[in-house]
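Next up: some structures, all given as structure tokens.
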Structure I
Amino acid sequence: MKKALFKYIKLHIVNLFHFWFYDVKRLPVGTHFFYFLKYRVQFDIKTVFDVGANVGGFTNQILKIYSKSENHCFEPIKGTFEILKRNLGTNSNVILNQIAIGDLVQNLSIRINEPNRADINSLVLENQPKNSLLIEDIEVNTLDNYIESCNIKSVDLLKIDTEGYDLNVLKGSNKNLSLGIFKLIYVECGLDKSNTRHVHLSSFIEYLSNYDYIFVGLFQTDIRKIDRKIHFSNALFIHNSFSTLIKTFL
């Protein structure tokens, strides 16, 4: 009787207010990334790499769930890095690196956006503002080099958001991809082949499958009423050796 009454009330609220109800522990894949980590991933998140950290929003959310996690943030743009440092620099669990991550160790000069559009700065030449007079010299390292220099043995979550340079980040991580060092990889991707700003999802699936990574799902999908050429999302992958540690429901 109580179950039937609850179902009736639930449907009434859905029809009247257009709200839907879910137990957050059972949210469908793709609904909410941080709830997915908290309730569906059955291993502790101890070490996180935030490549393209911007001002620290992603790392801040991670710390709300995993307060003792060690977070390595990578942000090359000086002005953005200064804000990142103000936001997270006093947290002893955060290691800040004012460098870019790519497939080669090098120094680059790139054109950057005005501060209010700093979140779309990119190492990809075609994605840089052509008329900008703001030019910055940045240092680029690879994750393989960084991991070796820091003697890191395992990374529970690698997040990449580099505005089209994401596959380069992975190519500079070949050694550790082969070793399965990264348990989870969360990367921004394009959803349409005409999107030249983001690497298409299929490229990540193809590349990471060579290293025994499985595509889990898409989160924060952006297909608003905008040009489909810039539709994008965030793809989650897990190494096959940890795939049984994702909680599933019938």
Structure II
Amino acid sequence: MRLRDVLQRAGVKPQSLHVQLQGADRPALPSVPLFTRSIPIHKALHPDTLLAYEMNGRPLPLLHGAPLRVITPGWMAESCMKWLTEITLRADETPGYYMQQAYRIPETAVHPTSGLPGSAMVPVEQMPVKSLIAAPGEGDTLKVGPVTIQGVAWAGESPVAKVEVSCDDGKTWEPARLVGEEQPYAWRQWQYLWNARQVGPTAILCRATDAQGIQQPERSPWNPGGFLWNGWDRLSVTVAA
């Protein structure tokens, strides 16, 4: 069911800008903070944000959050609260460690020694455009001739528009073939047929671009938690005769 339908039936006041989510799990130790998160009202009211009680046509398994779990498509999993017990409308973000200290990133690029407090950062939300190489593997030795390079790509709330592959350490790029049908919020498989001719070591890289034209960057900005890293994927291989 849509979270929006539940909220609208309960009544959403103009000052309700955030939706607090609480699950049934509790910390193992008294010193560990309670895991409570909130999402902005615009994401809570999005028609694709769900309260899930089934998965693939069957009851949601306990390990996946049964009996009820929030699903925020395109966003990182920390907003997909498992074992949901409470929904609270708020004027501000949820207080507490897991919203105000953890799962936060700088709004702009900062130096690793800057020591930013959580109050100077913003919550982790949408997944950025990213692609990964699944095969061949790091350090593999490949024979001269055709080599199938394959992997996956995703782009948060936007579809993947294309994936490009470089087999010369980023000097030139060629389009890969996207495999399967495009589905909302889903990752895509991709393949590229490389004719390996030059013997010796080389680097294979991949990068994705989403439907809004946002391209996976060569390097991802640093942040204290290492969240949302989406630099070009790179592996080193050796071509042998």
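Computed from the coordinates by the stated procedures, all read-outs in this text should not be read as laboratory data. Worth saying up front: this structure is predicted, and the values here are computed from it rather than measured. Cβ atoms are built from the backbone, for glycine too; each structure is taken alone.
Quick look at the values:
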| item | result |
| --- | --- |
| For mean count of other Cβ atoms within 10 Å over residues 50-57 computed as 12.5, the structure of I, II it came from | II |
| Test item: log10 I(q)/I(0) by the Debye sum over Cα atoms at q = 0.19 Å⁻¹, for residues 106-145 alone calculated as -0.56, pick one of I, II | I |
| Percent of Cα pairs over 32 Å apart derived as 35 - corresponding label from I, II | II |
| Of the structures I, II, the one that 14.5 was derived from, the read-out being mean count of other Cβ atoms within 10 Å over residues 26-33 | I |
| For 0.45 (FRET efficiency 1/(1 + (r/R0)^6) of positions 58 and 178 (r between Cβ atoms, R0 = 25 Å, to 0.05), calculated) the corresponding structure among I, II | I |
| helix-only ellipticity at 222 nm (-39500 (n - 2.57) for each DSSP H run of 4 or more, over all residues; to 500) from the coordinates reads -1500; which among I, II | II |
| Among I, II, which structure scores highest (criterion: FRET efficiency 1/(1 + (r/R0)^6) of positions 10 and 218 (r between Cβ atoms, R0 = 25 Å, to 0.05)) | I |
| Highest-scoring label, criterion being FRET efficiency 1/(1 + (r/R0)^6) of positions 42 and 98 (r between Cβ atoms, R0 = 41 Å, to 0.05), among I, II | II |
